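For reference, the structures are reproduced in the following blocks.
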Structure 1
């Protein structure tokens, strides 16, 4: 992962709560939450080369697990948060089993079907609130302060992102990271070199699902209300688009992609224009001219700084 521009992020992100715009801060919290979910998608697609169009299901599992535990059973949020990620990871392993036999388009269809099935299932059970969803999800409490304050929520989400970055940076240069990259490039060659495809594919699905489940848990507490309509196929496609638009394989790029898809609608909400059309056209242009995402702009800029010999 390219760490070149990470040094200035704390100086940009840390002072944001002091701008004294509560609504703007809430948007940044959502951008951070979706960044975590998009990182999960990035791990699965960019690292392991497995195409998924069903990660909205893991987002839903995390959100509903956390909400049910907190609202119905009065479980502390931190415990509910951890359980949400663990349960999502276990389901991710089960979803990853077909990846041992199929790939590409067929795997994408299987994961899409799984995502649709989960959305329909949570709409028929009483414990999930049916299609009415779950309301009045309480704000989480951490030790001496309530995270319901947008400032606390912001720093908690930001801390989780930097923790994920630290862990992923270490894994990317480890044997596990190299094995995932090898599987992505060529499963046949990876198998010939003795890499355990079962182990690493399932690990990729579990990691992706866990991160997305954690994001779902944070989302439920930040919004305070969840329903099946929030976890449809569009969400899965948005997560994939965030990775593509920002820059696959780079957390900063994923963060840019999340800001583009979550922040832009709020930024342009006062204008009579179609956000969907703008995002769609932008996605096409980025795929054509910036195939490595918006983060590629920094690299193009660096080319002009190099001396020509």
Structure 2
């Protein structure tokens, strides 16, 4: 399940937990290492983030549950703690205040020393987001790195990604981050991953401890390979970036993936295929696909 400070509520799949848009009572929801949420209400939903298949389901853990704890997200170690791991402080700690709008946490953002007002603090977003109108007003004119289809809770849109400097949430200002230009602004994963991030809900602040190195920050699978699959069905190729590795190798929109490097796509799933494509230790990928005409092809993609 997604740990999502951008969601005011907790969501689970329709069918397993009730009818569409129905509020349901859950007596116990447990994560790894016996971390459990007990006796709470959640919303049943039919969305890209609340699906069930082959004996498992996904969903969203929202602020309604998260704010009962102090939440630490260690992006470098890929670990989440439901307590403040820096309770005794740190020499490089930056603390930014948060306030709530519609039960979700916000803080003030500046870009190029210009105030952008309060932006949502959204751990559920992989990328920090700005709007097209804001991007057009900046002095920076960075080159677009890549494009993708973004699945929001109630729809999708095609967005562009650019590197940005002089971006600050409160007094925390990483040297540069990749931002997504879309329909609404938010402080997302490309900002938070620069820091050991602690949502100290008990004091309405976020504590940020800058990582000494950025070795954990790599290109996403979409950016590296130029290939995107359907969040509802990972076998369905929905977007191929012109001149990307996937395009050069011969993959096209509308192809159906059977396997990647011998691993069935049903075993990989949506997140698994991106994890595989982001792995820089792998330079060659064998895609077994079905074309729109029904032909089965073996396509070799080289990540140079």
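Quick note: the coordinates plus some simple rules give every number you see, no bench work behind them. This is a predicted model, so every value here is computed, not measured. Cβ atoms are built from the backbone, for glycine too; each structure is taken alone.
Details
- Structure from which 32 was derived, relative contact order in percent (Cα under 8 Å, 6 or more apart), options 1, 2: 1
- Here distance in nm of label points 7 Å out along Cα→Cβ at positions 169 and 193 was derived from just one of the structures 1, 2, and that gives 1.4; the source is 2.
- Source structure of the calculated read-out (helix-only ellipticity at 222 nm (-39500 (n - 2.57) for each DSSP H run of 4 or more, over all residues; to 500), -3000) within 1, 2: 2.
- Structure from which 1.6 was derived, distance in nm of label points 7 Å out along Cα→Cβ at positions 9 and 201, options 1, 2: 2
- In this comparison of 1, 2, the computed figure -0.36, -0.56, -0.68 for log10 I(q)/I(0) by the Debye sum over Cα atoms at q = 0.08, 0.10, 0.11 Å⁻¹ is attributed to 1.
- For 21.6 (mean count of other Cβ atoms within 10 Å over residues 225-232, calculated) the corresponding structure among 1, 2: 2
- Comparison of 1, 2 - label where distance in nm of label points 7 Å out along Cα→Cβ at positions 97 and 233 is highest: 2
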